[in-house]
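The next part holds the structures, each set out as structure tokens.
Only the coordinates and a few stated rules stand behind these numbers; no lab work does. For clarity, every value in this text was computed on a predicted model and none was experimentally measured. Cβ atoms are built from the backbone, for glycine too; each structure is taken alone.
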Structure I
Amino acid sequence: MLKPDIIVVGVGRTGTSTVARILQTKLGVRMAHNWAGASEFQPEGSYEEQKMFPYSYALVEKPHYQVSEWLGGYQKAYAKTTEELLGIKQTPLSLCTRAQWEELDPKLVIRTHRPKDQAVASMLRCRTPKDKSHWEKFYQQREKAMQRHLDYGHTFPVIRIYFDNTARSTDEDLIICLEPWVQKVRKGKYA
């Protein structure tokens, strides 16, 4: 069954779209076919496969939904892909359990992080509700889930990319950081 080689995950507004864009446009990883285009808050688009949202939300919200069902959705969304490396960026996956991550078994996970105050401020600008405590809870819930279920003890590598408004990263910085990892995946080092 078709599986993503690389998964980009993080709490919303933490740099996942930037990482997915670099992977797709600069490093040859097919992240999405149908993503939301440019918007006021994402001028270069989201690079998040829209067809996968129902599957991703079902995976983390429905107790009996199986990873195999999620992979079936992935198969449908990416079936005609000819690229050598496949990836996916889905922020709902930040709520996956350890067992779900092991079953997904990607070759590489790229986990983005941004300081809570910056991520929450960004959410307040571009999302509803305009309730700071709502977005602080949202951020904490997803960060806690990733710390508990994703950060340690897997057979696949998890790299963390930190974004901070006080020290802006350029595309070139991200390419330098990501390219060696993508090359290792491409050469089968993490198979």
Structure II
Amino acid sequence: MDTLFYLAQGAGAVALILTIIGIQFGNRDKIILFYFIADAFLVIEFFLLNSISGAIMNLISTIRCFIYYVYDKNKIKTPMATMILFEISTIITGIIFWQNIWSLLIIIANLTYNYGTWQKNVLTLKITALIQSICWIVYDFIFKAYVSMAQEGITIVATIIAITIIIRYILHKKRTENKNFCKDYKSLTNS
């Protein structure tokens, strides 16, 4: 293995550490800031691994995270037109920098996660993150981005746990509301 391979894995390791740190924050703008920096290291990683389409898709993610960060920091809702612009740029650059059939995976990953990070529903965000990570883990394996593969594996496990917690919360809330409705209904009919 050559020096570029090890430098690529090092860039992936920095991205992994930044992602883990970013997840620990409670506010969205700090999380997105750390994702912005992590994505920049992923651009370097995939460029060094000669995966131009992977580098370009991560460059789009880097720009998207920066723009979403600026909107969040200024407490402005990101316009739908911005999300659509990122969707169109993902498709166009995906076609221009197409390397092989595996490029389709990261186009799907970027399209999905772009929508997920734009809208505010946490469950939808987590589901799109899961889809994105599944696409990227396969791509990482094909292009020997082993540290990024580990990052996506951690993300998949953490996201499944988060989705499970959210669904359990929603179901618990519905059951509680349903019981309260039944109690209210009984008290109304017994009067």
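Computed over structures I, II, distance in nm of label points 7 Å out along Cα→Cβ at positions 49 and 169 reaches its largest value in II.
Computing distance in nm of label points 7 Å out along Cα→Cβ at positions 17 and 97 across structures I, II gives 3.2 for structure I.
Starting from the value 15.7, 46: which structure in I, II was Rg and Dmax of the Cα atoms in Å calculated from? The structure behind it is I. Thinking of I, II, which structure, once FRET efficiency 1/(1 + (r/R0)^6) of positions 33 and 177 (r between Cβ atoms, R0 = 25 Å, to 0.05) is computed, gives back 0.10? The read-out comes from structure II. Computing helix-only ellipticity at 222 nm (-39500 (n - 2.57) for each DSSP H run of 4 or more, over all residues; to 500) gives -30000 for which of I, II? Comparing all candidates, it corresponds to II.
Quick check for you: by distance in nm of label points 7 Å out along Cα→Cβ at positions 9 and 161, which of I, II is greatest? Answer by largest value of distance in nm of label points 7 Å out along Cα→Cβ at positions 9 and 161: II.
Structures compared: I, II; top value of relative contact order in percent (Cα under 8 Å, 6 or more apart), i.e. the largest, recorded for I.
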